[in-house]
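Participant: Pasting the structures in now, so scroll down.
Each value in this text was obtained by applying a stated rule to the coordinates, not by laboratory testing. Keep in mind the model is a prediction, meaning the values are calculated, not measured. Cβ atoms are built from the backbone, for glycine too; each structure is taken alone.
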Structure 1
């Protein structure tokens, strides 16, 4: 996601991440099928965490909503540029030229440009009649930007890496 060239690619990577995360869970269960009697009780702790930890519950249900419903799991903001005079009382523009969305020539009173980059954010969605809000924290620690898919993904990866490490250590 970090290296996506545009918002469409970023969104595709987010959706793929959610699917791949669920695949980790399913394939780990399949791999331990022969050890089912020992593995399932051991895995119970992780199953509870997936149902109760807001981050894990959000990631799982975002994937399910994406695959099994028509609900959006992201909000897209196209971005914008606002140009104002530096003097709040206004000013005068003698000449301004734009090329490819950029100012190439400007004559006039000082201006200030505020640029909002386009972005995709995790959003509130409904899955199976239940509403899911982007989590505000993970394991008691607040998230810096709870709507940032990259931050949510990083925390999810940490959890599932630990889960896989524990499987390797125990089975």
Structure 2
């Protein structure tokens, strides 16, 4: 069962890891962030953009956020400037963390419905499983970005959940 505590811990981990990854990516050039490195979205910048877009998309289903103003195909190019993406990432992580403090475990066991923006299909899922997917999706693409940033000379921090500082 997915609980409020799990959501809160994953929101903390998400914020901590994004701080690490964006800090490491900030230490490499914009040219290096925009070099095609053969990952699913090609570039560090595009991968981090997709991840940010997806987080906002999921939270628009979970907590009445406004959905992104672009669809999936345009998500990798959603925010063009690095500093704008950094600021938006900090804001989104803070909002996910705040949400994680108030989501109720009982609600996570209920089903949620949404209309898939790209396909128009009606989707139904257990709320907690959808939340778990959001956090797994973050880890998946952060792993890709982490490898690309490391290859470019950046040095992200350790990613082990159990190494997360208590104040993260």
Structure 3
């Protein structure tokens, strides 16, 4: 009886010690600037992780007009051209846990960790965090912008990366930690 209990206790301790006590985390902060125009429309936004070979490996967020009648909001997703060509067109919408409504001007912060969601199966390597915004500028034109931040996963130390767009995207920060 004592031997069986000791073996069980050792197995539980071994399993506990081999499991990470904390999950690696990723926080993405995105500023959508206030754009002065008489007919402002909220932008569609896609945030994803891609390899240096431009292969999408994780969708973090896709914001579009989700409540448009008859799914008309889907019609404009191809305006997020980089995201669309690299794999957005192959998705079934809404993407569970990723799709959301468009956002107005302001700062949005997204939090992810390796225990669930898009980072759960992210393999070690070098990646880009890609963010693309597109909105109707006039009846004939679309204003669009894309920013990218390179990072290595999983992080070995806490790191903060910043970039900034010029028109459709404001400040963007990526904060990763082991």
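Participant: 1, 2, 3: which one has P(r) over Cα pairs in 10 Å bins from 0, in percent, as calculated, at 8, 29, 24, 16, 11, 7, 4, 1?
Facilitator: Checking each candidate, the match is 1.
Participant: To continue, here is another question. Looking just at relative contact order in percent (Cα under 8 Å, 6 or more apart), which of the labels 1, 2, 3 belongs to the structure with the highest value?
Facilitator: 2
Participant: Give the label, chosen from 1, 2, 3, of the structure having the highest value of distance in nm of label points 7 Å out along Cα→Cβ at positions 78 and 94.
Facilitator: 1
Participant: Where is volume of the Cα convex hull per residue in Å³, for residues 46-141 alone largest, in which of 1, 2, 3?
Facilitator: 1
Participant: Could I ask something else about it? Computing helix-only ellipticity at 222 nm (-39500 (n - 2.57) for each DSSP H run of 4 or more, over all residues; to 500) gives -16000 for which of 1, 2, 3?
Facilitator: Computing helix-only ellipticity at 222 nm (-39500 (n - 2.57) for each DSSP H run of 4 or more, over all residues; to 500) on every structure in 1, 2, 3 gives -16000 only for 1.
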